[in-house]
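Each in structure tokens, the structures are laid out below.
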Structure I
Amino acid sequence: MLLEQIIARRITGVRPFDELPINADIWREAHNHHHLHRALHAVSAHRPGILYGLEVFASPSRERTVVVAPGVAVDALGQVIVLAEPIYFPVTETRLIYFVLLFQRAVDRDSGVMVSGGEEYYREVEGRDVRQVKELPKGAFLELARLYRSAPDQPVRDAANPLAPGTDELSLLFRETAFPYCPADGGIGELAYVPRTPSVPWNPNRPGLVYLVRQARAEGFHLAFTGPYNLRDAAATAPALLYMAGTQGFQLSGEETDGLNRFLEDGGLLLAEASKGGTEFADAVRGLASHLGAGLKPVGAGHPLLTAHHVFPVPPPGGRRDGALEADTDVGIVLGTCDYGGAWQGAVDEPQAPDARERVRQATEFGLNVIAYAAQRQRRRALSRLG
């Protein structure tokens, strides 16, 4: 139903008073008053679309199988649809396939009571229906993905280029997201370490990190700043991103290194920044990255860190103009000498230069990219366990 049709509906309620006779019609009108307002709010304030999750991907362990992950959506009638468990679709036919989500309402067969006209059921259950169909259904539905199968024996793949999916690759181009879209949901923590000189701070860019989290929240990110993360605690709730910065060398203990490796294998991302371009700190990070099996390479055009939220042709300048950015996103380590954390708190070289404020903005936008990528990486790792 279009928003204009929902607006045109007359919404009535019940004005209660003593001795008001209550029958099924009055009871229904009283409850519909709330249902209609809820639907009106959902469609007008949030618009139809996916609120969270409902990712669709090729199963890593089940041959020619598509997985729909748990999540929440709002359809065109303002009905909230919840998928609480993953759905697996074996795909065998050769044709264009649509994966769609629909709201479903049913009666609870355990709620039957005998009345004069026979058995009636007093409880309704709100549910969902996930289907693979040949044609898009009529009425209120949400498209989750589509797939063109070339042959029954061909594997189903995630798109190598999500912007141009090919045959036998899942297309996510037609998914709608509800408003406001949440680019990331998770925690931002710090990796604490002991510098070579104890009097030197281990967290020189904490103010910038807090400012970045504040800006991210203003742009719809659901973030929690969690402070120092205990690498020794295997049971601790891991943030999506760990941040560290400094100028001096350092060395983690064996237990801390094991904890960092566990964090990365669970889908976490480490962003390490050489504050003010400190080569000693950068060398220590490179040594740590090598020990963890990472091969850091320059971040160039088309890298996912440059497109995770905002779009950049190359890494932007940060607090320093002559910095560089290296990464191994398979392992989950990013090393920068641009001093983005300095720029997040307004500390840039040549602060009076005409482009100083623009550099702060670009560094902040790139910081949001790192957060978005970290959250996506952590979510992908969690989804891989569903396969």
Structure II
Amino acid sequence: MRPLLYLVTLLACGLIAAAANAQGPAVRPEIGKPIQAASDLIKAKRGREALAKVREAQAVGNKTAYESYLIDRVLGLASASAGDHSAAARAFESVIASPAIPEGEKRQFLAAAAGQHYAAKEYGKAAELAGRYLRDGGGDGSVRTIYVQALYLSNNFAGAAKALSADVEAAEQAGRAPTEDQLQMLSNAYLQMKDAAGYSRALDKLIAHYPKKDYWLSALHGVLTLPGFSDRLQLDVTRLKIATGTMRTAGEYFEAVQLSLHDGFPLEAQKIMEKGLAAGLLGTGPEAERHKRLKALVDKDLAEDKKTIAQEEAQGIAGKDGKTLVNDGFNYVLHGKTAKGLEMMEQGVKLGSGLKRPDHAKMQLAYGYHLAGQNQKAIQTYRTVQGTDGAAALARLWISYLRRPTST
């Protein structure tokens, strides 16, 4: 892990030199000479030989506090060089506890001890010491990384989530994207805690900053499995799946075509059918004949729909309730008559009559704005969607999709 290598290198370059120079109280030659030899061996990456020299210094009796302090700091470095991370961590902790340590060096050794405990997979101690370093005002990002990861790996998921949430918020407030690793760990921490709301928020941020198909699939699955999810939103989910390229099976395409036909939108059904055919999922395999029959039904309904639209245009919209205005207006949008269609949908949502689920109508209006290329209006409308049947959660995902960098 790079943070650990960084810390060990930092100490090897800086702290060994200080020890070798033996600044401070006098050090007896029987201690100073083996300590100097150990320091030289560490620089030559001969850790085991360095440990033997340190033991020579340890064997000297009646050591002063300062001599013990020098021995422990070189012992830590020699142990780290030899790959004994637990011993290195214990030695660094002795250095921290020494009355001879200069106050300004404590943070460095807290960082070093935390790193060595982490390397030894002693995650609880690593988190404890890294936390002390940070509370003491230490600002090294590598230690922060050790702290967060050690919390997570020691199964302190609540602590990890709290720390990660603070890091993510700080990055976003500074205009930076949180790292993908941070967001993955945050979502996993919430998942381990069985915190569905936190997990959903973390996924929202993942798809906002790193819109990969796997994250979209997880986010959409989260919406579909929400308690009280309304089946009436299935088509809205499908529309987002198509937009994010996460339709995977013939069954998904077949069901989406049926849903669109059922809702009275054969042109949308035709477009979904074409996508399924182009993906090689519809029109092939043992269900090919069934797919063919569905396509014939789509073509038939679409021909009738075009005739109906022509008749309705001549009749106007007088007397239609809110539900009819929303549905008919959406159909106009699908057929490219966006100005008229959006006006009808807006009137329908405002009128409200016949709308059993006003938030679902807002979802459809927002999607209509998106199809018309008016994504800012779509986002504004999605923000007004509420409810506990999955509509609000799905609207948040649509907002993330529309705000992606490639969106217009």
Structure III
Amino acid sequence: MNPINSSRRIPELDGLRGLAILMVLASHYFGASIFAPDRSGLAYLQALLEKGALGVDLFFVLSGFLIGGILLDNRGCNNYFKAFYARRMFRIFPLYYAVLAAFVLATAVLPRARFGSLFDNPLPMWPYFLYVQNIARVGIIPTGTRWLGPTWSLAIEEQFYLVLPALVWAVKPKRLGFVLASLAFGGPILRALEYPFLHAHGVWIFTVGRIDALMLGALLAYLLRKQEWQDKAVEARRVLYGFLAIFVAGLAVLQVLPQFANACIGYSWNALGFGTLLVLVVTHPGGMLGRLFRARGLGRIGMISYAIYLLHQPIIGLLFGITKQSEPRLNSIGSLALTVVALGMTYLMASISWVCFERPLLKIGRSIKYESAAQPQPVLAAVHT
């Protein structure tokens, strides 16, 4: 295949984002709200829907791939750090801090007892403002509020943004692949060392325990900048599809492993599976998966996925609290209808946020150009997100 310039947008990646956020919604809106008898058909459905939490792993691989590509493209720029962090600030900070402000306001004016876990078990606010709530949840309170619950993964990504730019800048290009591969495939060892102190929940939300998915994405961005690796991916199409099938089967096997083994191996397995999916989508745009992830509707959902991720829990929690004075529960036709309404409201609010708030700020961020970059090499990936 012909190399693609790094400034070119790859629509299939928006589709992958769309899949990731739909998986998260399935987990939070349906899987977490069903309470079914053990070994019943509904219980198996709930278990399947709860697997949507793996969408976070897909987000991590995508983030590593996209951010890694941007950094690799602009490594030689004079304003490498300044431009990167300024552009990230305009993309990430405004909506995030608006959600924090809305939470503070809501806690001051709404009766907490009516909304259950939307406000229960709150952390102090300072960890959220500093993007260290994932660490605070390990050391202070193991849960945190439903409203701000999903932000633990944003904290991990922000901490990743402190590490990867320096790594790409400081390590010689010839050695960078080895360093990225060591971090990407060293995840099980790191989690095994952490587990006696953090256990399963702590490993789930602690940065070191989740760094392998992000670094695998960055490693793929590094490798697919080379024509030889692109060619290999094209030639290995059948092998990649085969591993994708093995990945899906392996998810079932992981469920019967002891908790320690699952925590050590499972996240790396997820990263490898989603990394394989990403490679197939990007290097085989004319294939079945490429066409699927270019679907306009899926891409649209992916485009607004950041707002969906931040807004979906407050919206469903407020809707159930106001109308039923309870937490979200799927126990009747009425509650199912209310959940569908919450989905529609989430999509609408995220669309408004994108058009009126995020996109204008994103344009300002993109106006900050990388200066004096070396002549760009033909590459496969980076999309400015």
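Bear in mind these aren't lab numbers, they're just calculated from the coordinates by the rules spelled out. None of the values given here were measured: they were computed from a predicted structure.
Overview of results
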read-out	value
Winner on Cα Rg over 2.2 N^0.38 Å once structures I, II, III are ranked, highest first	II
Read-out semi-axes √(5λ) of the Cα gyration tensor in Å, for residues 239-278 alone, computed value 15, 10, 9, structure in I, II, III	II
Parent structure of the calculated result 9, given that relative contact order in percent (Cα under 8 Å, 6 or more apart) is the read-out and I, II, III the choices	II
Computed 5, 16, 24, 21, 18, 12, 4 for P(r) over Cα pairs in 5 Å bins from 0, in percent, for residues 127-166 alone - originating structure among I, II, III	I
